[in-house]
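As C-alpha cells, here come the structures.
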Structure 1
Amino acid sequence: MQKINEGVYRFQDEIFPSHRILFGRLRSGQQPRTLLITCSDSRVVPSLVTQSDPGDLFVLRNAGNLVPHHGVDGTSDDRAAAATIEYAIDVLKVRNAIICGHSHCGAMQAAMQPSQLHRLPAMRRHLATLNIEYCLAELDRDGIEDPTQRLQAVVEENVLVQMANLATHPTVALAVKERRLAIHGWVYHFESGRVETYSPQHAAFIPITRAEGDHSATVKAAA
C-alpha cells in the first residue's frame with residue numbers, strides 16, 4: 001500500500017492544486033461526452049490512453065469488456081452494466097459509446113481455454129455470454145493456427161459482438177436511430193500504444209488517425 005498512499009499524497013500536494021478550477025467546476029455535475037466500455041485489466045488506463053480529464057469519460061469496466069445482451073423480455077443478465085448503460089444514454093446524454101478491447105486479454109485467453117476456469121466459477125459464468133465456440137470455428141475455417149494470432153482475432157471479434165449486444169438495449173437503439181449516439185469499436189495494443197478502430201469500409205480494425213471521423217461508428221451484427 002505504500003506506493004498507493006504515496007500516490008495519494010502526490011495527487012493531493014501536486015496534481016490537485018493545478019486542477020483546482022476543473023474539480024471545482026465538476027461539483028455542479030458531470031457532462032461526459034463518451035461512454036467507454038473496456039476491460040478491467042490493470043494495463044488498460046482509459047484516461048491515459050485518451051488523454052482525458054476528469055469528467056470526460058463515463059467508464060464501465062469488467063473482465064473482457066462484455067456487454068449484456070438485452071433480452072426480449074426486457075431483462076439483462078448483468079443489471080449493473082445495464083443500469084450504467086441506461087444512465088449514460090438517458091441521463092448523461094453521451095454522444096459516443098466505445099467498446100475497447102485490448103491485446104493479450106486474459107479474459108479472452110481464458111474463454112479460449114475453459115480449463116483455466118475450473119476454480120473460477122463466477123468468471124466462467126461471466127464469460128459464458130460470449131459465443132466462443134463460434135469464434136473458434138471461424139478461426140479454424142480461416143486457417144488461423146498461431147496462438148497469438150488466434151487470441152488477437154478473438155479479441156477483435158469480441159469487440160464486434162459486444163457492439164452488437166450494446167445495440168440491443170432499447171435506450172441505445174433509440175439513440176442510434178435518432179442519430180444521437182455513435183457506437184465505436186476499438187482495440188488497444190498496450191505494448192505499442194497503438195489504438196485501432198473498426199472500419200466498416202475496410203471490414204477490419206485500422207489505426208486511428210487525426211482525421212478519424214464517423215466511419216468508425218458502426219454496429220456489426222454478431223452471427
Structure 2
Amino acid sequence: MGIILNIETATKNCSVSIADKGKIIAIKELNNGNYSHAEVLHPFIVAILKEANITTNQIDAVAVSKGPGSYTGLRIGVSAAKGLCFAFDKPLISIDTLTSLSFSISIEEGFIVPMIDARRLEVYAAVFDEKNQKVREIKADIINENSFFEYLKINKVYFLGDGAHKCKEIITHKNAVFVDAKFPSAKEMALLSYDKYQKNDTESVAYFEPFYLKDFVVIPEKKKKPTF
C-alpha cells in the first residue's frame with residue numbers, strides 16, 4: 001500500500017507522477033513558458049497511469065501541490081485532484097509547494113530559499129536549513145537590497161525557483177547563490193506525499209482549498225473611449 005498520484009500545477013511547470021512508497025514509477029512534465037495546465041493535465045494523468053500499468057482503482061491516494069503559486073494553476077490542479085478523489089473514493093493529500101521545491105537541491109550547510117514569482121518585485125518565499133527544515137514561514141516578500149540579510153550574513157543562501165531570477169541584480173551579497181532551472185515538480189512531491197500518507201495526514205475532499213497566500217485580484221479592463 002502506498003501508490004500515490006502526485007499533481008503539481010502551482011507554476012508554469014505542469015507535472016504529474018506516480019510513486020510507490022515514495023519511489024517514482026512514472027513522471028510527465030511540461031514547462032514551455034505558458035500556463036497550459038488546462039490542456040495537458042488530464043492527458044498527462046492518463047498517460048502516466050498507462051505507462052505505469054496502474055488503474056485509478058489501484059491508487060491509494062492523490063496528492064496535490066497546495067500553493068502558494070498561480071491562482072489559476074492551483075485551481076486546475078486542486079480541481080483535478082478532488083475530482084479523482086470523489087470519483088474513486090481516495091484520500092486527498094496536500095503538499096506545501098515551497099517545501100517541495102526546497103527538496104530539489106541538496107546542500108551541506110547554509111540556507112535554501114525557494115521562491116515563486118508574484119507581481120513586480122514580489123515573491124512568495126520561505127527559508128529552510130540544510131536539512132530542509134523550515135526556519136522561516138512563507139511570506140509575500142517585496143525584494144530589496146536588504147532582503148534575507150539576516151541569513152546572508154551568517155552563511156550561504158541558495159535562491160531557487162521562478163521568483164529567483166528577478167532577485168539576481170538586487171540581492172548582491174557575496175553569500176547569495178542563485179540556482180537556475182528549478183521549478184516545483186511532482187518528482188519531489190513523491191516522498192513528501194508518502195510520508196503524509198503513512199501518517200494518515202489527509203485533507204477534507206469537500207472543503208479543501210489551495211493556499212493562495214494573497215487574495216486573487218481581478219484587474220478590470222480600462223473602458224475604451226467611444227469613437228464618433
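The numbers here are math on the coordinates, done by the rules we state, and not lab data. Everything numeric here is computed off the predicted structure, so don't read it as measured data. Cβ atoms are built from the backbone, for glycine too; each structure is taken alone.
One table, with the values for the structure above:
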item: If distance in nm of label points 7 Å out along Cα→Cβ at positions 6 and 22 is computed and equals 2.4, the structure in 1, 2; result: 1
item: At a computed -7500 (helix-only ellipticity at 222 nm (-39500 (n - 2.57) for each DSSP H run of 4 or more, over all residues; to 500)), which of 1, 2; result: 2
item: Parent structure of the calculated result 14.8, given that mean count of other Cβ atoms within 10 Å over residues 54-61 is the read-out and 1, 2 the choices; result: 2
item: Given 15.5, 46 for Rg and Dmax of the Cα atoms in Å, for residues 62-149 alone, calculated: source structure among 1, 2; result: 1
item: Which of 1, 2 leads on distance in nm of label points 7 Å out along Cα→Cβ at positions 86 and 118, largest value; result: 1
item: Among 1, 2, which structure scores highest (criterion: mean count of other Cβ atoms within 10 Å over residues 110-117); result: 2
item: Structure from which 20 was derived, relative contact order in percent (Cα under 8 Å, 6 or more apart), options 1, 2; result: 1
